[in-house]
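Next up: some structures, all given as structure tokens.
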Structure 1
Amino acid sequence: MKLISWNIDSLNAALTSDSARALLSRDVLATLSEHAPDVLALQETKLPLAGPSKKHLEVLHGYFPGYQVQWVTSEEPARKGYAGTMFLIKEGLNPQVTFPKIEGPGTMDSEGRMITLEFEHCFVTQVYTPNASDGLKRLADRQVWDRNYADYLAKLDEIKPVLATGDFNVAHTEIDLANPTSNLRSPGFTQEERDGFTHLLSRGFTDTFRHLHGNVTGAYTWWAQRSRTSKINNSGWRIDYWLVSDRVADQVTISDMINSGPRQDHTPILLEIDL
């Protein structure tokens, strides 16, 4: 299987705008279409409750003809046009699709953060993990989410192997971001969030990038848009992951970032596995 995950940061902006950033986003989509993945996971789609428009689907199918589209959006009591996730699934693959609720605190379960696909030999699930937010005002809720999410993946793993991906909003170790010392209490690098990710892995999951590449440094998936030079200087964070059940980790052949050119923010990540 070949699978790709990408936090697109607004599907509407990427597909319908003529801004310089939108053109860069569409260049990335063109690159992804050349990979012809079996499954493409998209996070932070920011779509309205009704989901993708006819125009959105026309553009998507231009890049990925014949793909089935599954999506979930933010709904009340959560904010409109917030978070959201989507899968594009290659024609001929017909997984069972669920939209899990994990008893997340506050409005987290209503923010369209998870979709799970069940195939014959595995689950493929994506998550857009809640950010701890400015001032860490959502950190306590985030810790509850992390525990519940680990429980959810562990239950899936009891049934069949799991391939879990998405924007996990945490740099796990100091080598997963360029400036660890100055970010010790920044959202995404608090000890609480890092411990939550360690706990998730301890439940039977492998960080496939580290499994294949070891302690390589300077490998990131996100560069802040607020800094014009963050990507040029490679001042980034690795916060997007492909995790797999420990028992299939050695069947992963590729786990890497896909070059998104000059576009800052998230870059797509690729997994190839022989199941």
Structure 2
Amino acid sequence: MRIFDPHIHMTSRTTDDYQAMHAAGIRAVVEPSFWLGQPRTSPASFFDYFDSLLGWEPFRAAQYGIAHHCTLALNPKEANDPRCVPVLDALPRYLVKDNVVAVGEIGYDSMTPAEDTALAAQLQLAADHQLPALVHTPHRDKLAGLRRTIDVVRESALAPEHVLLDHLNETTVKEAKDAGCWLGFSIYPDTKMDEDRMVAILQAHGTEKVLVNSAADWGKSDPLKTRRTADAMLAAGFTADDVDQVLWRNPVAFYGRSGRLQLDVPAPEALHEGNSILRGGE
């Protein structure tokens, strides 16, 4: 079984997670830039973070046979902080990097006017750079947030087939599908979706344009939720080909729109900028 986790925050995870993920069949990941859990105080902190997603994390992933790409953006939560908004002006120099396969996470957190502005601006950046967009739908008031998101997408220069609407659930899947976008679902231990609910959605709506992710981060989450979903699909009667479509071919097709997806894992380097994953000597 081959698995592509299209949304996971490996910056928050350990090398043990990489090892367990590889053993579970995970061979590729996309890491979206996101809120780190406390406010950033200047654009410079974003730039250091972006650089780590472009350098250190691909280096770490390669040690465990996993291809690593990223998406970069000003995230919705921090779009409300005037100290962070200048990141929008600097994004174009990052969006040309080879390992960047989409603009994201963009979208809504609290559905404020500042978030409206940031979402529209970054959809335009995606169109300008011929990149798809990974859109975070809000965790609160989900249906209203989805409808507002779809309205902004329709007003943008980016076609719906280049947009992945993430963090969907039973209340939002139909309208997201009807809008012509790709459908993303985050599988979590206690919140968002679980494996059984995901299987029910697949049974009701099919496997086309559906991406399943762990969204594992610094909160209570599980980087093996993609594999657990695959196992739940098989137990429910889905075929191995169905699993391969949802857990591999669909994310490859979506992020492949960037023209930058490289799934052959490079031979791991011993050092990245003079540093290794080993601590305390060889």
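Out of 1, 2, which one gives 19.8 for mean count of other Cβ atoms within 10 Å over residues 21-28 as computed from the coordinates?
It traces back to 2.
1, 2: which one has relative contact order in percent (Cα under 8 Å, 6 or more apart), as calculated, at 17? Write out the running numbers ahead of the final one.
On the way: 1: 17; 2: 21.
Going through each structure in turn, the value belongs to 1.
Can you spot which of 1, 2 the value -11000 was calculated from, given it is helix-only ellipticity at 222 nm (-39500 (n - 2.57) for each DSSP H run of 4 or more, over all residues; to 500)? Could you put the intermediate results ahead of the total?
Working: 1: -7500; 2: -11000.
Among 1, 2, the structure yielding -11000 for helix-only ellipticity at 222 nm (-39500 (n - 2.57) for each DSSP H run of 4 or more, over all residues; to 500) is 2.
Once mean count of other Cβ atoms within 10 Å over residues 133-140 is calculated for all of 1, 2, which comes out largest?
When mean count of other Cβ atoms within 10 Å over residues 133-140 is computed for each of 1, 2, structure 2 gives the biggest number.
Where a number appears in this text, it was derived from the coordinates with a stated rule and is not lab data. Values in this document were obtained by computation on a predicted structure and should not be read as measured data. Cβ atoms are built from the backbone, for glycine too; each structure is taken alone.
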